[in-house]
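Take a look at the structures below.
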Structure P
Amino acid sequence: MPLRAFLFILILVTGIESLAKPCEVPAVVIDSISLTGNESTRSQVMLRELTFAPGDSIPAEALEPLLQENQKRLLNLRLFHFVNYTYTCAKGQVRVQFAVQERYYLYPIPIFDFADRNFNAWLEKKDWSRIDYGLNLIRRNFRGRNEEVRVRVQRGFNKRLELGYRIPYVWRKYNLGADFLVADYRSRTISYTNVNNRQRFYEQEEGMPIKRTSVAAALVHRQDVQRQAGLRLSFHDEDISDSVTLLNPEYYQRALQERQYMRLELYKAINRRNNFAYPTAGSYLEAGVAQTFFLHRSGSPFTTLRAKYVKYVPLSQKYTYMAGGEGQLRLAGKYAFADNIALGYRSLVRGYELYVVGGQHYALFKQGLTRQLLDIKSIKLKFIDNPKFNSIPLSLYLNGFTDAGYVADHAFEKGNPLTNRLLLGSGLGLHAVTFYDIVLRLEYTLNREGDRGLYFSARFPF
């Protein structure tokens, strides 16, 4: 067995992160950086993420923290199961080696999902016809360059076709990448209004009451894996049936059945979390501004400003405190019901999963205390030979939380008592983090209205 391969296997099996000969000089110089285990990933993709390079001079006491930081940067590319490092120091010259185990990059993910906003909203109806099925095919690390190809073919209650392509670098000199998306959506039902903060649906026996088609292209400035900004331009064409306009003439304003619009969006994200899947330290900042222009006088133009900031504070080895806020301002002369989206979809106050709180502006605050209950680095599946699949990590966390939110609505607030009112929710949850960054949450909540419930979700809460 070659020496490099033996060393790589030894590191992965033992889990040793650093095998080093101590540096006995005040400052060292990086002599070389070598990579092993990256059979598909191009070395340049990994080297671009590092904050040091051969020839750099570093204080000896700062070497270990520097290598640990860069180990996390490579891991947060989400291309590898493990990232470990070794180094040797001789006469002030340091040779660094990173060893990785690559993930499997082709994800044929079957779609079997509920057509409603979340599992509990579907469970309230228990309608097995409201099921979506199909295939979501994702090819990550395409060509070994951290590119991504996405194809989604969805049938069932909601029909969806999507094709996406992300390129981290199209102009390496300026760290510019690109993202493209084409999507078509059609559904057998449409939520045409809200009453008592519950969606009212219209289902058409023949044909589709709503159709949406969009094309988007973004230019992304990717400074590194933690910091990026982008400029996105998208075109949207949307149609609803005449029955919907009769039920709600303000769905697209002025009883229109079709509208077309362009949206220009500028955004920035700074992700300093220690782990992108389930962070326990660091911070996350995201901000954006978008302008929507309607074509053929099919709507009133509006401006949307949004921001989000979250801080994760490790209190000890097992305890983490999280606090963060999110908000949106939507400015327009006149609003359409279709654009009156605030809390109840991707963003919500926990405990209000069964409600939709529409509005133009909203603010959301979340905080929580998390305790790690279990941290298994690897559960070996002996009946599977492929190392990309036979090792499953599992972490369990106990999370106590409180959420608060407020939605301002001056267009469609009538008959919706949760609008223009402080929303409060709290509870206790069990979170599991496992294979390929999957996060599963089971939470028992109590809200200000006195509702209690057990809710399930499959993504990180904030």
Structure Q
Amino acid sequence: MDNRVGRRDFLSRATGVAALSFGAPALAQEHAAPQTIGGPTLLPYQEHTRADRMRWWHEAKFGMFIHWGLYSVIGHQEWVLESEGIPIPQYERLARHFNPKRGCARDWARLAKRAGQKYVVLTAKHHEGFCLWDSKLTNYNAAKQGPRRDLVREFVEAARAEGLKVGLYYSLMDWHHPDGETCATDPAARERFVAYTHGLIRELLTNYGTIDILWYDVTLPLTPQQWRADEMNAMVFDLQPQIIVNNRNGLAGDFSTPEHKVAADKRAWETCETMNLGWGYQRTDDEWKSPKRIVNDLTLCVQQGGNYLLNIGPDAAGDVPAESVRVLEAVGGWLKTNGAAIYGARGRAADAFGNYTNFTASGNTLYVHVYFWPSKTRAAAWLDFFGPETVVAVGGVRARALSARLLGTGQPVHFTQDAVSLRLTGLPEVAPDAPTTVIAVECDGPAFVDHHLIRPEWQRYGVGTVG
């Protein structure tokens, strides 16, 4: 039986917010675009080198996604061209007014560093078709219009200056190119458009030094075979032997990409998520996720064995919304003292969640993440189990605890343990850390948590039975 817990189930416990309350609008945009498709992996090189290429990625755990393009001038999110049906000749005028300030990419990279993110992925070309780099294949780009600067180069250099790994997003779907839709039925248009697409990818992976991630998106309107996706990936690895690629060009890639949900896979996977309702800048969207929500989603990804790619949507000037900055800095502050429970942690530390806890582990250390602090309960007056107050209790810990401490401060934590429950006792009434408190429990071996396992071991007394 697969006991992996879905994101909606976890969030109902961790935040009291239904997942669909924020996910539905964004999911509706790409309802026709499969996000976790996979296919045959045709490159032996890719298979043979994957463990080495992805080692840094598995260690990184947390990255920044950046959705940015002409749509940020309007401020109605990134699908505005199609969702509002704007005539393309009118939309093209936005390029004249897209003139971001110099140094904005440096600001993003520094924000990612403060947030504890280890890699950054920029939308070099989104579905709107506008290229943020100096392309020789189209004049619909930032070096020939608007800012008249190579914004991809500015991004790459800024990320490297902060020690961050560099990722470039590329949408195969293109609403602007004249062959972008007719290629589905017109063989001549398809030949032109596929050659154009391969050429743009070649430019991105030739002109900017080492690129660590190529993040494809949306194969519509062609099949992987029509895109010549195997040839595409062969070119990518020929140009960038150490790169990793996702699964959104129709091939399996190196990792899968669940969107707006934590959906653990047997292979490498990365959840991508927004901080409010949309990916691109939406000037009136104020439905921001809290630092607690972000920390708990990150923890869930790590607990389930994946990575977390969290998005920002800068405005046309390149400024990041103030609430995004506030939340990311709060998350980064938490990671400064609790990072050991995330970066060095392994997945599958638990097959069940507590009422207010989640779990990661590293070696023989079990990290108990307490997101709802179980301060004094009235039941402590009648149940010895809840004393001395306050108690964090975990059922089904499969290892013997040797010591415990608050991860943020190192303060020792008292505990008792029997066959069914580990009780961390005498804790303060107010949570000692925010947005989540982590208790590090040193064990006599690798720890695993599943409170379901205690059922056959629980002593039962027959209270209230008759006969």
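Quick note: the coordinates plus some simple rules give every number you see, no bench work behind them. Fair warning: this is a prediction, and the values are worked out from it, not measured in the lab. Cβ atoms are built from the backbone, for glycine too; each structure is taken alone.
The table that follows gives values for the structure above.
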read-out	value
Parent structure of the calculated result -2500, given that helix-only ellipticity at 222 nm (-39500 (n - 2.57) for each DSSP H run of 4 or more, over all residues; to 500) is the read-out and P, Q the choices	P
Winner on distance in nm of label points 7 Å out along Cα→Cβ at positions 79 and 215 once structures P, Q are ranked, highest first	P
Relative contact order in percent (Cα under 8 Å, 6 or more apart) - structure with the largest value, from P, Q	Q
Comparison of P, Q - label where Rg/Rh (Cα atoms, Kirkwood Rh) is highest	Q
